[in-house]
Structure I
């Protein structure tokens, strides 16, 4: 029976090596492709001239007639221009990107009408594999590669656990492999797949699912540490902020955090700082439960996190309704958005952590209730520190005594 289970595992996993460092493994493969001249080409190159005309398109229809003509001219070309179109598509100009894509799709669909369609397959594969290309364009090419070879994604995705664009797809596959092993009675294979899923996950939902699967085997993992979630806070609120005034109005914690101090709160009731450690698996702080049910108000969350070295980091957060974040006294993020829900990693900001304690203050506004009484008036916060790929940064937490003052 054991032999049959391992045979099943081999059949369900593509027999290809997993690549944990895609950039390093593909550096040689993609070097020649990326070393080629930029998509515009040389002066006598009509493809390059058309690409350049499209690149010049501006807002409010500026240059659109020329861009349309060039897009149509490119659409009449053969599939050999596809790599250059894809490179050009990696532009921050969305109008130009749409014109390039229009030409790309026309060429692709026309080629598929032929009895024996011909595509630059090797270059397309190189494009998909190279993480230096834009994710949205890589996915577009992956779709084409799947049309050319229906097994392409099934063979590729399991190797992409460290890829910035396809990581979530690869983790999802590991979760599926783990469940297949569970169903086949192979606990060892299941644990291996779930460990891989957890270690490489950066999405909150996938991380929680992988952790739950491992817990079923008696293996506990630290989700907060893995994702860099801040779960230990000091909270204060609600401060009164009628209608939508809370975002722009300044309250005492923005001037100085004094954890032993009390202030007049909503309806005149005194409020003070409360210690709070969230029990939510993904670090969600429910301010309604931790402070009080309220509307048209403001609350604050304060923490000190300890970094082992000076380093860059990504601050990723979400709040219902909106939030402002200060790090070491500097405002590093602010977004006014009312009556919106909270989503994992909704907002991102690049920040600099210093070695030792770093002071973190978050302001969370609560607006008027939704016009639909069936919609809950949530008030919540979620925040984490991670690297650019979403891996949590190891941070310690300072627990100051209640009377300690912070400048």
Structure II
């Protein structure tokens, strides 16, 4: 195996030194230094799959400039073999081919590269992207400020969403395998889902995790989320999280104004309590139940850590007049979302109000679920320039309480039956 490039070539220049596990293990040129930790194991897995080797050979023979295969294919292959029940090419939505061609930044270049690969192997779901052109469309697709042009394939791989997916491989004409992994191979081989913060916001990372369902698809994988660091985005008043919080707080004030007799308020996955506590500071008589698993965030909220996904703390507190489910449905599986919403009538008073959030088009499904479980919609906020949505629903008739010990949801897409 050849490890691609030198540290200067294959390591993003703007990444803080020592920030990620595995740094410094991986960029030794063949014959010039030690083999990277885990490289032999990765090579064995890659060469052991004939379908993957055919993909790599097709990309090599297509002659695209500096072309590599990476992201989901490599992760699915490795995690399927090491942490799941095997790799199935038919489960792939696409095969990501990253190439680097600063001479032609047009969208047509991507299309032509994809068509060239498709002509050679029409059974493969190819998606080729010129990494030299990412800055021309990134802000349009993902929002936010324009980004700087990427300098190389390694610079591009260093922006991919998780450290385990920030790995690319290619096959040369001597059938040697090259690897580009700016953050090392520890998380890929060790089965660790960890956000790469270089360009991926906490909100987008949560959406990806909910779609990808890593803990469900690969039972041996560990999902790592630094929720304390995730909350740092609230420090920016213009961030999507801060804007969402302002809307949630506005809706909470309105709910309290509508029902002056409300005394029981529950916040699921409350974080540091910032959605609720500033509002309640001027509303005496309400002792909220703030449920937060992270010990540090629970400490900041003035409570002890507790699992918001099980029914026990809700049943011990009493039926809620107001319940916040913000930042929940984007972090759990579709089954867990359905189960949670179906359970809420047993945890709330008739006429109780739920304030919830969800990103993007998935929010429409959440609205339908509330409507189907005895809630009427009081409001729905859909900003034109952001993906988050905030809904407000009122329960028409309370339902029977759920049993103690029932699990409604678990973060990371776990399947709790």
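Just so it is clear, none of the values below were taken in a lab; they were calculated from the coordinates. Computed from a prediction, not measured in an experiment: that's the story for all the values here. Cβ atoms are built from the backbone, for glycine too; each structure is taken alone.
The figures follow:
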{"quantity": "Source structure (of I, II) for distance in nm of label points 7 Å out along Cα→Cβ at positions 315 and 339, computed value 2.8", "calculated": "I"}
{"quantity": "Structure (I, II) behind the derived value 206 of volume of the Cα convex hull per residue in Å³", "calculated": "I"}
{"quantity": "Which entry (I, II) yields the derived value 2.0 for distance in nm of label points 7 Å out along Cα→Cβ at positions 307 and 347", "calculated": "I"}
{"quantity": "Entry that produces -11500 once helix-only ellipticity at 222 nm (-39500 (n - 2.57) for each DSSP H run of 4 or more, over all residues; to 500) is calculated, selected from I, II", "calculated": "I"}
{"quantity": "Answer label among I, II for the case where FRET efficiency 1/(1 + (r/R0)^6) of positions 51 and 187 (r between Cβ atoms, R0 = 30 Å, to 0.05), calculated from the coordinates, equals 0.05", "calculated": "I"}
{"quantity": "Among I, II, which structure scores highest (criterion: mean count of other Cβ atoms within 10 Å over residues 83-90)", "calculated": "I"}
{"quantity": "When FRET efficiency 1/(1 + (r/R0)^6) of positions 147 and 275 (r between Cβ atoms, R0 = 30 Å, to 0.05) is computed for each of I, II, the largest belongs to", "calculated": "II"}
